[in-house]
Structure P
Amino acid sequence: MSYHGKSKRQILLKLFLSALTISAIAFGGGFVILSLLRKTYVEQFGWIEDKEMTDLISIAQSAPGTIAGNAAMLVGFRVAGVPGAALTLIASIIPPLIIITTIIIFYAAIRDNEVVCNVLKGMQAGVATVILDLVVKMARDTLDTKNALVLPIMVAAFIASFFFKVSIISIIITAACLGIAAAYYKLYKLNKVEAHKK
């Protein structure tokens with residue numbers, strides 16, 4: 001992690017402004033924000049390691065609430081503690097609040113506007129690409145762990161979600177339980193080996 005000698009105040013200001021910018025330009029929902037968070041704090045600033053960012057994203061997706069808000073808070077907390085979490089949460093709320101309020105005011109005038117409809121269709125294509133980029137990077141980072149359980153869980157989770165429409169929360173809880181079981185089994189084997197050595 002590199003802060004390049006910046007003071008806590010400078011870090012908090014940079015954290016707030018970057019989160020504000022991300023939230024203002026991240027049209028397309030929480031997954032777009034996740035991709036921008038990775039590019040900003042991992043690739044651009046170097047404040048968080050790539051693997052750790054994947055872990056934070058996993059927690060953000062599993063926790064109650066919006067993915068974007070959860071991820072922003074977790075990143076802010078990781079970088080600058082509780083003040084960082086509070087600032088990034090506030091920064092992530094301000095732009096959509098202003099934009100949605102404005103849309104509500106002018107909705108009747110723009111809902112049937114052909115230009116607006118075409119803009120939204122174009123944005124959908126861009127959003128799909130950004131989400132695909134995030135998915136590929138997360139899958140690569142997850143597979144890099146060299147854990148034999150990871151690939152079967154990923155395949156099973158995809159099949160359950162895509163073909164059988166199993167709820168996301170059920171998939172996440174099941175995957176978490178399998179991970180816990182695998183960890184306990186590994187610990188059991190290590191303890192057994194240690195016992196034989198004695």
Structure Q
Amino acid sequence: MSRPFILGLTGSIGMGKSATAAMFRARHVPVHDADACVHALYGPGGAAAIAIGEAFPGTLAPDGSVDRTALRNAVLGDTERLRRLESLVHPLVRRARDEFLAIHAASALVVLDVPLLFETGGEAGCDAVAVVTAPPEVQRARVLARPGMTEEAFGQILAKQMPDAEKRRRADYLIETDRGFPHAEAQVDAVIAAAAARRAG
């Protein structure tokens with residue numbers, strides 16, 4: 001395989017995916033963060049901000065960035081509006097991902113950090129998928145400790161995400177974040193080694 005081995009990294013809210021992505025970065029593996037990409041697209045002058053402002057009036061802040069609270073309120077509980085939003089944002093995210101892959105074409109391994117990887121069919125563009133996971137009670141405690149998070153909002157987020165059990169079933173690799181950093185780091189190292197072996201084989 002002359003191109004990089006593409007590892008999809010995903011996990012439901014509160015599972016520790018961001019911390020896991022940082023472990024890959026610390027090991028000099030290029031990571032494309034889909035959430036950070038969306039943040040830039042939503043920022044002042046971002047490619048998505050103008051389109052969102054036109055599609056959902058009242059969702060832009062004075063500086064021209066997307067007011068995420070207003071946007072969340074505009075689409076919450078409305079499947080059709082959520083699909084419309086995704087149809088605006090997803091093509092822009094895909095373009096940024098393709099640019100990332102072109103920049104890192106000489107790397108042995110790259111990671112695509114995508115929260116809704118399975119939900120959007122993104123695993124089709126990956127050579128393997130690692131799912132970050134933790135028990136439901138750990139996930140719940142982590143999420144409800146976030147500022148402004150409510151039981152209702154948590155429930156609505158979970159309803160849009162594939163159940164963790166299904167993600168685990170579809171994963172090539174699991175990274176468990178409830179057993180301490182050394183355990184998770186050892187699993188990250190094992191995934192990197194396995195990806196290198198698969199690329200060489």
Structure R
Amino acid sequence: MNNYNKGLTRLILVRHGRTRANEDFLIQGASDGLLTTHGEAQAEQIGFHLSRFKIDHIISSDLTRAYATAMAIAKHHNLPVEKYPLIREWNVGLWDGLRAEEFLNMLKATGKPVSEFSPEGGETLHEVRERARKFLSIVLEKHREQTVVVCSHGDLMRMLVGNILGIEIDQANKIHFNNASYSLFEYNGQHWRAMAINRLPDPAWELD
């Protein structure tokens with residue numbers, strides 16, 4: 001613990017940089033994917049931006065796109081990156097790889113809210129939310145009064161924020177996270193407070 005964190009646990013949630021699937025508007029669930037050249041630049045940018053923060057620990061999903069983003073942050077702090085499969089993206093099973101528009105249309109055709117959707121070969125958002133809850137409990141137990149960076153994925157982060165703020169799944173699902181954005185939350189031992197959500201770093205250089 002450092003004096004900066006006295007009495008507070010800080011979580012900095014970072015969504016991974018852009019991938020080819022993001023550029024092509026494809027659903028990219030638990031499948032792996034590399035950062036594009038643009039995504040690598042985004043990772044460098046968020047890494048530079050967060051270099052001004054006093055960070056104690058860095059955690060990442062074990063998927064390459066998140067881990068590469070975490071490594072771009074870690075090099076500024078001389079810290080290792082701890083991989084957690086628990087914070088992988090939502091596994092949408094056979095729906096993985098569909099165009100986002102097609103996915104949304106097929107989801108709408110089921111007549112169910114997204115919270116009740118159970119993709120074949122995948123998991124429900126209730127299961128994702130439970131993974132997020134377990135992860136949050138681990139972080140609060142192991143890293144009390146520390147600042148922890150968590151590099152993960154859009155849907156997982158939505159469910160994590162839902163747990164933090166007590167928001168139901170369908171409401172939390174409306175939260176948007178840009179690639180390589182960061183969100184900051186503080187916990188005082190009793191209550192969470194959102195300090196920033198979907199904040200983009202001050203541009204150290206221009207990205208196309």
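When distance in nm of label points 7 Å out along Cα→Cβ at positions 18 and 178 is calculated, the result is 2.1; to which of the structures P, Q, R does this value belong? Could the numbers behind the result be given before it?
Working: P: 3.4; Q: 2.1; R: 1.1.
Source structure for this number: Q.
Matching task: -27500 is the computed value of helix-only ellipticity at 222 nm (-39500 (n - 2.57) for each DSSP H run of 4 or more, over all residues; to 500). Pick the structure from P, Q, R.
On the way: P: -27500; Q: -16500; R: -10500.
Only one of P, Q, R returns -27500 for helix-only ellipticity at 222 nm (-39500 (n - 2.57) for each DSSP H run of 4 or more, over all residues; to 500), namely P.
Just checking, which of P, Q, R has the largest value of relative contact order in percent (Cα under 8 Å, 6 or more apart)? Before the final figure, lay out the partial values.
Working: P: 21; Q: 36; R: 32.
By relative contact order in percent (Cα under 8 Å, 6 or more apart), the leading structure of P, Q, R is Q.
Name the one structure among P, Q, R that mean projected area of the Cα convex hull in nm² of 11.7 was derived from. Present the calculation step by step, with values, prior to reporting the outcome.
Working: P: 15.4; Q: 11.7; R: 10.9.
Going label by label, the one that fits is Q.
Computed from the coordinates by the stated procedures, all read-outs in this text should not be read as laboratory data. Predicted model only: the values in this text are computed from it and were never measured. Cβ atoms are built from the backbone, for glycine too; each structure is taken alone.
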